[in-house]
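Undergrad: Next come the structures, one after another.
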Structure P
Amino acid sequence: MGTNKIRLKGRLRTYMQSTLLLGMLLVLVNIIIYMVNVTAGVVLSAFVVTYFIIVALLMNYNKPIIMNELISFATQYGQIQKQLLRELELPHALLDENGKIIWTNECFEDVTHKEKGYRKSVWTVFPTLTADKLPQKEDTAQETIEYEGSVYDVRMKKISLREMVANSDIVTGRTYEGYLIAIYLFDETALRIALQENDDQSLAVGMIYLDNYDEALESIEEVRRSLLTALIERKINKYISALDGIVKKLEKDKYLIVLRKKSVQQLKEQRFDLLEDVKTVNIGNEMAVTLSVGVGVDGLTYAQDYEFARTAIDLALGRGGDQAVVKTPETVSYYGGKSQQVEKSTRVKARVKAHALEEIISAKDQVLVMGHRLSDVDSFGAAVGIVCIAKALERKARIVLNDVTKSLQPLVDRYKSQSEFEEDTIISGQQALEYAGSNTVLVIVDVNKPSITECPELLHYCKSIVVLDHHRQGAEVIENATLSYVEPYASSACEMVAEILQYVGDNVKVRSVEADCLYAGIVVDTNNFMSKTGVRTFEAAAFLRRSGADVTRVRKMFREDETEYKAKAEAVRQVEIFHDSYAISICPSHGIQSPTIVGAQAANELLNIVGIKASFVCTEYQNMIYISARSIDEVNVQIVMERLGGGGHMNMAGAQLENTDIAGAIARIKETLEIMIGEGDIS
């Protein structure tokens, strides 16, 4: 019944009706022949009638056959398409708009091990492919997932159902916006493996420096020195050769190494155990040999990898040595750094830096001296020492100081009390910007991290910058410094400035008030000469005593008031011992002008408890949490604080946390300690 109502259209209809059109043409010819000859017209008319009868019979007979064949072809074609999709070698599935699977092909079923007819959400198969990963506003989406050891690039595309509904005879909905989601899985496992293999084979450049080569050789008799050198070199060669690397000795205590990136990963996993291994070399030398390693990797060129390695070794040495630094274009990673750096007995470097500083200041008209934010005694004392140097060189110097804390106030008042004091010697950061320029040298003391200086904007206005600091360097450093003198072994910035004072010209006269400021900085940073104190510390203190520093006067300036003393006692009272080795406490800040100073003092007090390896005191101040970390010699608190965005020394460090409270800060400290104990960075 259907075939009588079905009509052809388009080119097929035209083709089927071509015989009728030819018949019409034949009728026209017949009429013309009648005009010429009637007899011939009659004969042709008989032929035309016979032609139309035959055509009509054939069309009536063939039309159902043709229609049936067309319907059969269309049906078979649809089945072939369906079969092709089912057998497609690409895993393919259809989802509804809620992520539920409504159709899968055989390859998808083989990959997921799901039977035909599986009708659950796609994230029950691929947990990482959650609802928010499906196409939302965009028509397409792409994700990378891992499934049963294979990596798939998942591509998803929306298929609108609006047109289908609009043309449907059984459903209605002109504004219907529903859709299906077609999902395809492209197996990229082999490609990823090939790319990873290629990446693993890429070049990495490293440098190894022996930190205390000369000192170690001097600790043994001369005839055995060559043996010590040979043993150290053998250790390094054997270690790098085991990683398929190359070692080239550049100087007596410097080596260049070339490795594959995969070998660098092995070094990371081993936590650069070469650092500890080389310390086992002992043929009677009193001092264990330590080394620093700098590795550059992932550079765009070999030359860039080499530059990364040079930067990394500079960081390792600047942080005190006995550690490894791995630098990539995005990150800097630190390993080791567990031992205290040995103090250099020679003052050659101090003398060289002093002469360089003298030349830089002499070449400029004026000097700006800046310490770190919330300046402490060491920072201010070092700044006073630089002003003293500038005066001797007949240059105007100004100290940038925004806020004077209560603990620093007595020293500032003492400095201002001298008759020679000029009012514009101490200025704010905003005022300092007016003096900054190409003819001004900026001297930064007691800090090497630009973001925490008293006025970071000054770094952009002064082209000539000098850095004098005793803190270990981190990833953030002051770039393009004209002179950088960073010595982590020094007890304080005041000690370094006191040494420089002895080598700058012949006209430097240190007044008693200036000597008091420098001496106070050393006393505070060494906790009354009890921590991080070396031979040169006492020599610097002796020089300052000869210059008029008064021990009693300095001690009186830093006596605590009752409130601060009680706050420190409260911090000690409520201490929590974590893992039987780490003291964690809170320092009250209410009613105290300089709670961070009190917190640092409390951290020092907690080290007096038997069995404590390190102490951490949290203080809330100016909507931030300040952490003071202290240790004696068993734990490097610097690397702990670096995990929290801070830094400092091996046994004296700190960090500042924003957007958290005391409880959150303590939780982060505990979490960091747990992770580092698990990784073996601390014990």
Structure Q
Amino acid sequence: MQIAEVAIPVPLHNTFDYLCAERFEIGARVKVPFGRKKVTGVVLAQKDKSHFEKLKQVEEVLDNEALLSNDILEFLMWSANYYHHPVGEVINNAIPKNLRNGHPALIKKPGEKNYKSSSNAFELTIEQIHAINEIVKNLENFNGFLLHGVTGSGKTEVYLNITEKVIQAGGQVLVLVPEIGLTPQMISRFEERIDGRVVAVHSQLNETQRQDAYLMAKNGDANVILGTRSAIFTPMPNLGLVIVDEEHDGSFKQQSNFRYSARDLSFMRAKFANVPLILGTATPSLETLKNVSEKKLTRLTLSSRPGEAILPDVHLIDMRSQNSEALSIPLISKIKHYLGLGKQVMLFINRRGYAPIYYCLDCGWQSECTNCDSKLVYHRSINRLKCHHCGIEKAPESSCPSCRSSSLKILGYGTERLEENLETHFPETEVIRIDRDTTRKKKAFASHLKKINSGESCIIVGTQMLAKGHDFSNLAFVGILDVDVGLMSTDFRATEHLAQLLIQVSGRCGRGDYKGEVNIQTRYPHHPIFNYVKDSRYTEYAKTLLLERKETQLPPYAHQALICANAKSKKLAENFLNEIAQLINKIDIDSVEIWGPVPGMIEKKSNYYYFNLYLQSNNRKELRRLIKTFYHHVDKIKVASSVRWYVDIDPVE
């Protein structure tokens, strides 16, 4: 009998020992009894002794050879340690569902290998050639590069050229993108250019497809693995390059269960494999720019668009002189002008639904969610009021519940109402709306993109789904609506995110042989952010933000952790965090500040009250030491069964 140390997917920070009569490999899956259940775990080590007194026995060894190599196990254990998350849950998070459930590790539908169908359609710029050469010189070692290129400057072309060289040398390439919507476009670009197999890893694949992609990557049969944040955990024995496209995007941070940042983990994934890392973006995050200034990343710049493409002109529309309608008179005039030229127009508003407020004109009553501290959003197509936090929906009231008046109105605009207005103003023009409501069905997003990429004149209305990565060659005009909310936010990252959003949305147009134009509607035209956006001076604006963060000692110049508690009783959640704060205050580490507990930005969600305790320090090691010590003593606090809590390292929300 051997002793196997097994990681089990349970919310406990320790592993478990089992006796095993069969031969097993470290990294193999085993079926073991745990309590009254049978669960699938992964073997982390073989041991001679155990500190457990009475050991249960492994019921079945599911893999003849390791499913997880030593390299990927080392990476997963580092991730669990850094984010203070149970290693069993981290490993479970990294494996496709079928394999988690004990299914055989077999590829069912491998698909055909790709054969290169096209080559570079245009001549590389001097800057692109320089970037490619600098990275290729460092293919044998870990080096971090920021590929900082203006929107439309050909960053993907740089990725493709370097990927070709890595594959020719027998390596595999991992490409991370922030949104599922970008995956088909990027996949097609890589399939056209790469000799070999390109596989996708994202949440819209079925379980068989996910398992096949995972196993083809593990076996070295897949040359390029392209996916969203979870793809960072894909095993790749011949990993030769890691690429993170649109590195600034918040979607790389997982906001539930195992709260990791795929962008941050990409550094360690590349470091463990001793290969280069490329972070690509037009609007680098402040964390990345700080890394550049500290020589942790080498910055490679693409300052112009290839060929005839030129960055668009950016103008402001002062909404103080306009009526309260979403579409100003100057904006309607511009849309008419560009449609007359046979061009495409895009309008961006980061709010879905028809209208965000349903209210009584007489007494001011507003329709609110009974489960959350939020307003119900009116969706006209289904004539329902919906909560975008908990998902409840109901029919709109016919009379005011407060004063019985029938003077009920809607206020504000979402994508649905904007679409309706545009159809009134431009009845002969097709309006394509892209938001979470219109892309729920499988292939719906791809169908919309196919229409847009046909180049026919149309109006595109959308949310953040349209803000990044898309290349629409006939798009000549972009209108950006309702940006002022980003100037009023209490989030210290709000202006950074707004500047990134404005530049990314603006960058969707003028990518063909037509310069293009961007109009931004605002009631605060004198805000300094707009001068930087108009002149495409994002880096200069980011420097001013970095100075502010340094003076106020906020990230990236300080390191944060968040302890969040939630319960159906407001008092229980707050009291639990007060006890946590008292416990932490007894730990002798003076370099860590403790703030709170304070209510969450939205205090009540899905009938749970949320409270946060913030920990901050200029010394990351000391902050980590405090959290580790806290976990050793947290059992001393009696937690009511109705209180749920978690720790979020490097929180972004």
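Undergrad: Out of P, Q, which structure matches 16.0 when mean count of other Cβ atoms within 10 Å over residues 55-62 is calculated?
TA: Checking each candidate, the match is Q.
Undergrad: To continue, here is another question. Please state which of the structures P, Q yields 7 when relative contact order in percent (Cα under 8 Å, 6 or more apart) is computed from it.
TA: The structure behind it is P.
Undergrad: Could you tell me which structure in P, Q was used to calculate helix-only ellipticity at 222 nm (-39500 (n - 2.57) for each DSSP H run of 4 or more, over all residues; to 500) as -13500?
TA: Only structure P yields this read-out.
Undergrad: Ok, one more. When semi-axes √(5λ) of the Cα gyration tensor in Å, for residues 207-582 alone is computed for each of P, Q, which one produces 35, 30, 24?
TA: Comparing all candidates, it corresponds to Q.
Undergrad: Can I ask one more? A value of 5.8 was computed for distance in nm of label points 7 Å out along Cα→Cβ at positions 95 and 527; which of P, Q is the source structure?
TA: P
Undergrad: Compute percent of Cα pairs over 32 Å apart for each of P, Q and report the one that scores greatest.
TA: With respect to percent of Cα pairs over 32 Å apart, the highest-scoring structure among P, Q is P.
Undergrad: Quick check: 1.00 is what I get for FRET efficiency 1/(1 + (r/R0)^6) of positions 135 and 271 (r between Cβ atoms, R0 = 41 Å, to 0.05), calculated from one of P, Q. Which structure matches?
TA: Q
Undergrad: Tell me which structure, out of P, Q, gives 4.4 once distance in nm of label points 7 Å out along Cα→Cβ at positions 231 and 383 is calculated.
TA: Clearly, the read-out refers to Q.
The numbers here are math on the coordinates, done by the rules we state, and not lab data. Given the structure is predicted, the values throughout are model-derived calculations rather than measurements. Cβ atoms are built from the backbone, for glycine too; each structure is taken alone.
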